[in-house]
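Given below, in the form of structure tokens, are the structures.
Coordinate-derived values only; no laboratory data. Note that the structure is a prediction, hence the values are computed from the model and not measured. Cβ atoms are built from the backbone, for glycine too; each structure is taken alone.
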Structure 1
Amino acid sequence: MTEQTLRQWLLTDTPTSRRHAKLSAIYQGWLSFRGNTMAMIGLWILIALVAIAAFAPFISPHDPFVQDLGNRLGPLGTEGHILGTDSLGRDILSRLIYGSRITLYIVALVALIAPIAGLLVGTVSGYVGGWLDAVLMRITDIFLAFPRLVLALAFVAALGAGIENAVLAISLTAWPPYARIARAETLTIRSSDFISAIQLQGAGPMRIIIRHIWPLCISSLIVRVTLDMAGIILAAAGLGFLGLGAQPPSPEWGAMISEGRRFILDHWWVAAMPGLAIFTVSLAFNLLGDGLRDVLDPKAGE
């Protein structure tokens, strides 16, 4: 099948099978997403971030942990250090490159834990209803009543400092919005005719939730997850800034900003470079989220 024929096959208005219809919808969604310049910029920034994290040992100009006290607080471009050095003489660019691994690690784990937990709570609450719905939603309201960072600080203080505990704390504070979205979607879906037909065929509640309700909730959650990534990165950086996230000498961006704040007036680059990295990645996730929202939920962009 030639490229032109494949394109025509994907853009047809009369798909010949369910698989054909699904592939056609994916391709048309990609064309719509590709037409959003800002979303594509966000996507390319994130692709670059993943590539940098994957090939960090090969592209890093220096060892991020090696100290050179004779070259402390070196300015930009000094002696092969493009972004300068920190208070211990470590290369800032190398630490930023390796720090991208920590950022992606946190983002990936939170993106796996929080939406799945929220999806499970929200769909069960919305489908079953009754006293279980009331209990689960009141628990959700309690979590939503506290600012996310404050609640994360409380969890980390109880669990202890460390990157794994930081991930767990952020996940515990991030799931309630997903539960609310999943519950709202489920309340709309559960009264549909196709759900009634499935019930008449003898399908149990969990089968209906997992096989038929979850797939319809996924698109809304994907958009919310992408838009929440900036907040997750900032929460992780905030915990690192306070010394409750990744511990020294890990090159975590928030911890790098915390170290550089002491020299912000005379040696601004020590704190500004990791701050710029956080800003760039957060902006990329927001741009990507806006693009996905336009594709997966066109009414939200109107």
Structure 2
Amino acid sequence: MRRRGFTSTVVLSTLLPGTVWAQDWKAQVKEFRIGLLGGENTQDRLKRYDAFQHLLQEKLGIPVKLFPAADYAGVMQGFAAGQIDASEFSPAAFAGTWLDCKCVEPVVVPREKDGSIDYVAVMITRKDSGITSVEQMKGHSLAFVDPNSASGYLIPSAKLRAMGIDLTDGKYFSRIGFSGGHEQGMIAVLNRQYDACMVWTSGQGDEATGFTRGVLRSMVDKGMLKMADINIIWRSAKVPNGPWTVRSALPTGLKLAFRDFMRELPEKHRDIYDSVEQGAGVGYQDATLEIYKDMIEMREAERRANRR
């Protein structure tokens, strides 16, 4: 890996709050634009972020606007075009954006209940399908999430190929598709449109409640899912949580203000933090590019393979 590429970005955690450059950014920035990755229906996404938007607007003193994207690529392209200022990324989407434009910086990364910054990908089937293993999935349909999702595609597809499974339609799985979001994938399985789907979860806490964080927990909390109705038939190794990310070209003072807002959110506004992070995490820690070096290498290798 060419390490010099990882040192070109200013690491916000090395900067002290209250520095002189935190004083005059409001003269340069008229609004702060937050991209929302696809993953659930637009109405629910906007509802989850409503209080977050208004609180951040109050803290920054400038308008804050939300831009829900249909898929991960929409937010990635928004950063590259300078049209999005911040977003909570998946690790794969962050890595892909960094490779595309070198125009993003990680700010903070969510911490799980045990203090770790990792989650897992899982494959889900309906309980009444009788499918309890990847081996039994042969001849059945599988929904990935999005080509830019770590847990919803990049990690599980790599692991399935390593198991000798050909992901060409009809070779092992009868049909493979992309649901467009984790919640959409779960709905597709529950509605028998697919036999299995990939989703993300913290993998910690009580499985009966959907674990501590993730799409399973979110759907249980919203009354959309009963864990007794599904099987978890495969789990990945740990994957680093995706970072809250800012556009590198933003004034340093604004980036610091946003970082400080995120640091304080779990302690001062726990209900808003829980809504945004979909469950019971324990806050954030400062994020660095080093956390995502393996993901960047994986995405780089994927692109090289696709160019052959």
Point to revise | Winner on distance in nm of label points 7 Å out along Cα→Cβ at positions 85 and 117 once structures 1, 2 are ranked, highest first | key: 1
Point to revise | Source structure (of 1, 2) for Rg and Dmax of the Cα atoms in Å, computed value 23.2, 77 | key: 1
Study note, to complete from the structure: From the coordinates of one of 1, 2, helix-only ellipticity at 222 nm (-39500 (n - 2.57) for each DSSP H run of 4 or more, over all residues; to 500) came out at -10000; that one is structure 2
Study note, to complete from the structure: With distance in nm of label points 7 Å out along Cα→Cβ at positions 141 and 253 computed for every candidate in 1, 2, 5.5 is reproduced by structure 2
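Work out Rg/Rh (Cα atoms, Kirkwood Rh), for residues 109-260 alone for each of structures 1, 2, then name the structure with the largest result.
Numbers: 1: 1.09; 2: 1.03.
Going through 1, 2 one by one, Rg/Rh (Cα atoms, Kirkwood Rh), for residues 109-260 alone is largest in 1.
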Exercise for review: Figure out for me which of the structures 1, 2 the number 27 belongs to, where relative contact order in percent (Cα under 8 Å, 6 or more apart) was derived from the coordinates.
Suggested key: 2
